[in-house]
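Input: structures, listed below.
Derivation of every value follows stated rules applied to the coordinates shown; laboratory data play no part. Bear in mind that the values here come from a model prediction, so they are computed numbers and not experimental data. Cβ atoms are built from the backbone, for glycine too; each structure is taken alone.
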Structure 1
Amino acid sequence: MPDPHRTALPELSTVWLRAFLEVVRHGSFTVAARTLGWTQSAVSRQISSLEAALGGDPLFDRLPRGVRLTEAGRALVPYAESVAEALHGARRELAALREGAEGRLRFGAFASADAALVPRALAAFRARCPGVRVTREEGLTPALLERLGAGHLDLAVVSTTGRAALESYALRHLLDESLHVAVPAGHPLAVRGGPVRLGELADADWVSGSARPEGTLLDAALREGFRPRVAHVVAEWTAKQGYVAAGLGVALVPALAASSVRPDVVLLPVLDEDAPARAVYAATERGRSPAPAAEAFVTALREAATAIPGAMA
């Protein structure tokens, strides 16, 4: 328990300590006032306030020419210097955070964004902000938004695929991407070439990340009026291509993943004029100030988006 007979010292003003250190540095109220851009009486008032707050002991002996520290003043110097250094360090660190030179960035992205968009953006970001500590997660849009809302991520790269409630988040548009259908190199549609309507593949076996088309890229097939027959549930993009190349089915590939398709698989543009392209966003939590590093990463993502073939930034 606090001692009831002991009087607590009032909180010290940093302005008092600043004036104190300037007087210590110059040994003169007059020179300290000139350095601070104050009047001599203003400096004198700050020192008097500091002395009163510390119990009334004088910190300086006033001499005919200048001032000299008292024993109490000498005892205060290292503490005042420590406070001044801590404040200087805080200002330096906050300035670095504002400039994106330091701090941390915790972000997540859905799988196909990791094929080209995220690596290009991350390379540019690291070159500009080498002092930022970066951690990354991969997941589906709903799971990433849940992590964002729980405060585990600063930013999430998400898409309009699925049933996620994007309107609950602050969104920065990155790009709209078209869809392709991946078929084996010897497929009749590959031989014909050109864009296709998904209805032409209504009887095909499909390779998808989910047995149900709802909430996946295969929503596009539902819009075309047929329910695709998912023959193989495969989550990873490289594995999907292996199934397609082996003739076990066809698959939808977004523009973000198109550049990484193997040579024995042919991509055909999908005609889907009645539906909007899939939109990709950088999401942050609404109402929370984004980390400065997150702002810098959004800039890098937007720049990277302009170099994605088949994407409209």
Structure 2
Amino acid sequence: MTAILSIRDLRKIYDGGFEALKGVSLDIEEGEILALLGPNGAGKTTLISTICGITTASSGSVSVGGFDNVAEFRAARSLIGLVPQEITLEPFAKVHDTVSFSRGLFGKPADPARIEEVLRKLTLWEKRDAKIMELSGGMKRRVLIAKALAHDPRILFLDEPTAGVDVELRKDMWEIVAELKASGVTIILTTHYIEEAEAIADRVGVITGGELLLVEPKEQLMARMGQKQLEVQLTAAVSEIPTELGQYNLQLVNGGGTLLYTYDTRAERTGITHLLNDVAQAGLVLADVQTRESSLEDIFVGLVSQGTNSEGSVSGDAA
């Protein structure tokens, strides 16, 4: 697929010497959904702001649809829709006027039918004549999304778009994302709701300390770094793991009532059969056995805590 957004060795150093971005390089393909994950202060918002021209890079380059985002700013920016974290709207303006004005800012001709379509899709049509100050926080968030979609961008940045909003809006938002992806729009998402990224993303990027640790197809990442755990629930709690089970590197949880065994699903042998036999030989009686698989959140937490991926380098897809 064609890269619609190319970032090369992007750095941002603020006055005082703080380096918010440390040589980020990334290609984002047209029509994909990329989930950008990272802890607070990781550099996610700085990266988005720099791509959108809100923040000036210290060095490096950004190409949007073939346009340099500095030398050809207007052409590059017209391809981008941005839903920021902060709600910054004119409180006395009406909903319809706010969204229509946003379309005009990008030089697009008036299109009442398109504005109506966007407002209806976001359940804002009945509020079209309401002032922004009269809306709830969730409705204001919908207006931000409508503003970002008004000029029909090819790339949509969603910076924590569902933070602090109701379940209904979150559901509507992901339905809209699915429709936009189907129409060929490229979507870059940052979120604290990692289960959402797991549900909709094609690729996942992990950033921390201004560095991009990896960018990898979601399914490939979960297959490569995911693990399974076997929970062996006992009929009677024990105070310590029997010495004859030491080879399995078990964890004792739930007050001694459960043995936790972690294994690699890609291994030729999981060791489960031998473990269960040895548990019985140790005189422990099983009450139940359950398995659970690593979630994207488990992998994310592990990566951030390590500060690198399992191979000690950035994935090749990031460059």
Structure 3
Amino acid sequence: MSETTMRAIVQDEFGGPEVLKLVRIPKPEPLPTEVLVRVHAAGINPVDWKTRAGSGMAGVLGAPPFVLGWDVSGVVEAVGFGVTTLEVGDEVYGMPWFPRAANGYSEYVTAPARQFACKPETATHEQAAAVPLAALTAWQALVDTAKVQAGQRVLVHAAAGGVGHFAVQFAKHAGAHVVATASGGRHEWLRQIGADEVIDYTAVRFEDVVQDLDVVIDLVGDGHDKTSLRSLQTLRPGGLLVAIPGGVSPELAEAAAERGVRVTPFLVEPDGPALATIAGLVDAGHVAIEVEAVFPLEQAVEAHAQGEAGRTRGKLVLRVAD
């Protein structure tokens, strides 16, 4: 096997899962301040299949060909000049380069060392790869943007998904009263990981049964039954809606102003220090990682098809190396 090439999932056109192909491409080399990481596992996120189809981060990546994937867990194989935080042999995880291409669906990635952190010691690489994008989204939305405090009331939409199940746990760890929306089959599990109240969005209108919230973490958006607009009705005066998938439309901004509540768009960014904090929470048993299924790299097509079908509990992961 050539040492100058590596296996990767490449797409040459936008389209359905079938455009994903396993090929060999050049192996990268780390520049100064970068590390070369041998990827053991890569997480799959909704932004992956949206980008594959031509939306998501397609505007940032440009036209194919490109390699998807931002969540990785692996082992440092080489370090560039100037790297002081990591060493060869360190087990690390991260969400490098987002929203630019990170090439996570491949055997090796290079990125600035400080965009990685040592992975949780108690987690496998498959579990660790499920964390970065989803957990950083939840962490940055709750801690950095909403600044959630003990005693506040927080609603998490799509609470059983990748971002959602971390948001429930982070909000609970912060001392908030956590309300979650999910289908009925997820309720017991969500209570086990920290939800104080769970609403079956298929049975009731959530705005009819919950009020006086300080924060809403909206992981659904107005593309589905006007979830963001309806969420404004649940907020107390001055409360905050963090609109993650769809951003803040003029209609949503106007409606929020009329109700005396706040709305903000959100996009996650690489954050090595936050990943180190999250790893500590995982190792201390405060945060659980939910992985529904692990696929070998060569089954990326099947993995994307399952993800797009919806109803995934937690995350899907690609196993890249044993």
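Listing for the model above:
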{"read-out": "Identity of the structure behind -9000 (criterion: helix-only ellipticity at 222 nm (-39500 (n - 2.57) for each DSSP H run of 4 or more, over all residues; to 500), calculated), options 1, 2, 3", "value": "2"}
{"read-out": "Comparison of 1, 2, 3 by distance in nm of label points 7 Å out along Cα→Cβ at positions 88 and 144 - largest value held by", "value": "1"}
{"read-out": "Structure (1, 2, 3) behind the derived value 5, 23, 26, 20, 13, 9, 4, 1 of P(r) over Cα pairs in 10 Å bins from 0, in percent", "value": "2"}
